[in-house]
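Structures incoming, each one as C-alpha cells.
Taken together, the values in this text are just the output of simple stated rules run on the coordinates, not laboratory data. These numbers were taken from a predicted model, which means no experiment stands behind them. Cβ atoms are built from the backbone, for glycine too; each structure is taken alone.
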Structure P
Amino acid sequence: MENKNEILDLGIRFSLKIIEFTELLESQRKFVIANQLLKCGTSIGANIFEAQSAESRNDFLHKLKISDKEAKETEYWLLLCELAQSYPFDPELKAMLTSIQKLLSKIISSSKRNT
C-alpha cells in the first residue's frame with residue numbers, strides 16, 4: 001500500500017485550481033494578476049514536489065520554506081482579487097491555501113525540532 005503524502009497532494013490540487021482561476025482572469029483581461037498568481041501559486045506545489053527528493057534535511061526545510069513564502073505571496077494576490085470589485089474571487093482557493101499554509105507550518109516546525 002502506498003503512503004499518502006497529504007501536502008504533496010494538496011499542492012498539486014491547488015496548482016490545478018490556480019491554473020483554472022488564472023485562465024478565468026485572463027479571459028477577463030486581468031493579465032498582470034493572472035500572471036503573478038500563476039507563477040507564485042504553482043510554485044508552492046513545485047517546491048513541495050522538489051522537497052520530496054531533497055539531498056538533506058536542511059535542503060528539505062529550505063524548499064518547504066520557499067513554498068511557504070510563495071504561499072504568502074499567493075495569499076496577497078488572492079486578497080486583491082477578493083477586495084477588488086472588478087475581479088473574480090474563488091473562496092475555495094483561499095480555503096485550500098490556508099490548509100496548505102497550516103500544514104507547511106506544522107511540517108517545518110516538526111522538521112526543525114527533529115534536526
Structure Q
Amino acid sequence: MMAYSAHKLQRSRRGKIFGICQGIADWRDLPVEYIRIFLILAFLFTGFFPVGILYFLAALFLPLEPDVRGDDNQRRQDNIRRDFSDLKERVKNMESRVFDKERDWEDRFRREKK
C-alpha cells in the first residue's frame with residue numbers, strides 16, 4: 001500500500017527542464033536525483049521518441065505549481081497601503097495644526113508676552 005501524499009502532481013518552478021522531474025519527486029516525496037536518473041536510463045534504453053514524447057506531453061498538460069511569492073507580494077502591497085494611509089493621516093494632522101488660524105494667533109500672542 002502506498003503512502004498518501006498531500007501534494008498534487010504538477011510541474012515545479014524549481015525544476016531544471018520544465019520542472020517535470022522535480023514535480024514528480026515532490027508528488028511522491030522522493031529525491032529528485034532518483035527520478036532524473038530513472039528518466040535518463042529510460043531515454044537511453046527506449047530511445048528518445050517514446051520517453052521524449054511523454055515528457056513533452058507532461059510538460060504541456062501538467063499544471064504549473066502556484067507561485068507562493070504572490071502571497072508575499074500581496075502582503076507587501078497591503079503593508080505599503082497601510083503605511084501610506086498612516087502617513088497620509090499624519091500629514092493631514094500636521095497640516096491642520098500648521099494652517100489653523102486660531103492656533104497661529106495663539107502662538108503669536110504667546111510670543112509677544114515673553
(request) Output the label of whichever structure in P, Q has the greatest value of mean count of other Cβ atoms within 10 Å over residues 22-29. (result) Q
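To test your reading of the models, identify which of P, Q gives 0.30 for FRET efficiency 1/(1 + (r/R0)^6) of positions 14 and 94 (r between Cβ atoms, R0 = 41 Å, to 0.05) when calculated.
On the way: P: 1.00; Q: 0.30.
Computed on structure Q.
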(request) Determine which structure produced the value -28500 for helix-only ellipticity at 222 nm (-39500 (n - 2.57) for each DSSP H run of 4 or more, over all residues; to 500), calculated from the coordinates; the candidates are P, Q. (result) P
(message) Going by relative contact order in percent (Cα under 8 Å, 6 or more apart), which of structures P, Q comes out largest?
(response) P
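The value 0.05 for FRET efficiency 1/(1 + (r/R0)^6) of positions 46 and 78 (r between Cβ atoms, R0 = 30 Å, to 0.05) was derived from one model only; which of P, Q is it? Before the final figure, lay out each step's value.
Numbers: P: 0.95; Q: 0.05.
The read-out was computed on structure Q.
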(request) Compare Kirkwood radius over Cα pairs in Å across structures P, Q and report the one with the greatest value. (result) Q
(request) Could you figure out which one of P, Q the value 2.9 for distance in nm of label points 7 Å out along Cα→Cβ at positions 38 and 62 was computed from? (result) P
